[in-house]
Structure 1
Amino acid sequence: MAIDERARHDLFTRLEETLGAEHASTLMTYLPPVDFAELATKRDLDQLEQRLEQRFEHRFALIDQRFELLEQRLIAVFRGELNAAVSSQTRAMIFTMAGTVVSLGGLALALARLG
């Protein structure tokens, strides 16, 4: 049986006749304003908590995976850029050293012919 406002008022009126206004008001404050079938029990709340925890755990696991993938991508890009920079610097250094050796060789030859 669904409890509506009219049924609550009728109950209050009957209680007021039987118990008096103060006791009727006190008793009515302890009655829920909705049908008892609509009230949540501790078991309902525990089940809801478990479902929410499972959802959050799943979501956080997905977020952790995304961050790990992003970290791996960033490291790969950084290593690639670093390797490219080192490679171009190494190449420049080799050509500079080769040029220096050739120049010094030419200078040594020129000094040997003069002397």
Structure 2
Amino acid sequence: MYIEKFREVLKERRRVCEETHDEWEYGVNQCFQEEIKILSKDIDSTIKFLKTECTEDEYSWISEIMDDVARETQSRKFVDCLKGLKSKFPKTWEEDYKRCIIYAEGELRD
């Protein structure tokens, strides 16, 4: 996975959020598409990143596109990894993240 490229896209995503309060749909969607592309390219590297290098803040932003990555990759390992991050990010593990993971799991065709 291209961690530095992903972090650059997240930096842009944060900027779009802060400056437009997510009312610039084109900018938000551009960030989403780039994030999905990066995270889906090599799912094993993405899983390794999530387990080892991903910060709590990065994880919260990834929650916006978990279902899209699951749909793109059809990876059960990815969804199982997301479920396993509860112990890594206990402070951010709220009902919203559980719901994001449920949506991601729902995108799998198996």
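Bear in mind that the values in this text are calculations on the coordinates, not laboratory data. If you're wondering where the values come from, they're calculated on a predicted model, not measured in any experiment. Cβ atoms are built from the backbone, for glycine too; each structure is taken alone.
Odds and ends about this structure:
- For distance in nm of label points 7 Å out along Cα→Cβ at positions 47 and 63 computed as 2.3, the structure of 1, 2 it came from: 2
- Answer label among 1, 2 for the case where helix-only ellipticity at 222 nm (-39500 (n - 2.57) for each DSSP H run of 4 or more, over all residues; to 500), calculated from the coordinates, equals -30500: 1
- A value of 0.94 for Rg/Rh (Cα atoms, Kirkwood Rh), calculated from one of 1, 2, originates in structure 2.
- Value 0.00, calculated as FRET efficiency 1/(1 + (r/R0)^6) of positions 15 and 87 (r between Cβ atoms, R0 = 41 Å, to 0.05), assigned to which of 1, 2: 1
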